[in-house]
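*Asks:* Just below sit the structures, each encoded as structure tokens.
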Structure P
Amino acid sequence: MASRFPRWLGLLVVLVATVGGLIALSNATKFKGEHAEHGTTRVEFSVETRNYHHDAEDAASSLWYACVGTVSWEDSTHPVETGDGTFVASIRPALGEDSRRRFRGCLEDASVDRIRGDVVDMTQIDIG
């Protein structure tokens, strides 16, 4: 019995669906470097080290400056310890949604050997 649906047509449909899916995935995950014209993003984070031979302040600074370069920014403050084991620093201009996700991922995914961060709070402060 002859097939009413040619094999090559089925392969073509699968190929088109695969390419379309890959293009959609690429567009959905593309970093756009979004930021606000005004405002600041304030980040509170903690650090955890393993076999790191310096203090927590040095670890926080190393992680912060490694990650701040992954997003669009004009100015950032140095991380300051708050006294409860967390550090606070800010980035200006305020980060857009995709930039916040990228920055959080950088801090939390151990981008610096033997240092891992945990974002406690990330707040947008609108100015003007």
Structure Q
Amino acid sequence: MAKNAETMSLNELYDGDLPDRDEMIWSFISHDEADKQLTIITIDPVVAYETWVVDDGSTTVKEAFRDHAQPWQKKLVASYRKDMHLADTIIVVAGELVVDGYHRIAALAKNKVRAVRALDLEEPA
């Protein structure tokens, strides 16, 4: 890891309002580690959308959205696509698995944004 790499904890990212305990994020990090500093990396949302798989291990994010998105999820992605600050968002990943931010990844990819910051749960600071 490069010296002076940008880091952040989950508490910082979520401003103390952590995800529910049944969310996928807690499969990678314990609730007690919410203050642990993790590395922020840069990912390509287009690549993540088209090639990364969802938690079932066989379906890409794009396929999951295309085949299973509910009308409210499609509306959410459409509204995200209009958000001029969406590229400033931070997605939560674990390696090449989107943990929190599927809808934002879809919106960013559809807008052809090629770089976004991601907090990697597999990259401790």
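What follows is calculated from the coordinates using simple rules that are stated; it is not laboratory data. A quick note: this is a predicted structure, and the numbers were derived from the prediction, not measured. Cβ atoms are built from the backbone, for glycine too; each structure is taken alone.
*Asks:* For which of the structures P, Q does the calculation of distance in nm of label points 7 Å out along Cα→Cβ at positions 24 and 56 return 4.6? Intermediate results must be reported in sequence, preceding the final value.
*Replies:* Numbers: P: 4.6; Q: 1.2.
Answer by label: P.
*Asks:* Where does the value -12500 come from, among P, Q, when helix-only ellipticity at 222 nm (-39500 (n - 2.57) for each DSSP H run of 4 or more, over all residues; to 500) is the thing being computed?
*Replies:* For helix-only ellipticity at 222 nm (-39500 (n - 2.57) for each DSSP H run of 4 or more, over all residues; to 500), the value -12500 is produced by structure P.
*Asks:* As an exercise: distance in nm of label points 7 Å out along Cα→Cβ at positions 40 and 104, calculated from one structure in P, Q, equals 1.1. Which structure is it? Can you show the working numbers first?
*Replies:* Numbers: P: 2.1; Q: 1.1.
Among P, Q, the structure yielding 1.1 for distance in nm of label points 7 Å out along Cα→Cβ at positions 40 and 104 is Q.
*Asks:* State the single structure among P, Q that was used to calculate volume of the Cα convex hull per residue in Å³, giving 114.
*Replies:* Values: P: 164; Q: 114.
Label of the source structure: Q.
*Asks:* As an exercise: mean count of other Cβ atoms within 10 Å over residues 8-15, calculated from one structure in P, Q, equals 15.1. Which structure is it?
*Replies:* Working: P: 10.1; Q: 15.1.
Computing mean count of other Cβ atoms within 10 Å over residues 8-15 on every structure in P, Q gives 15.1 only for Q.
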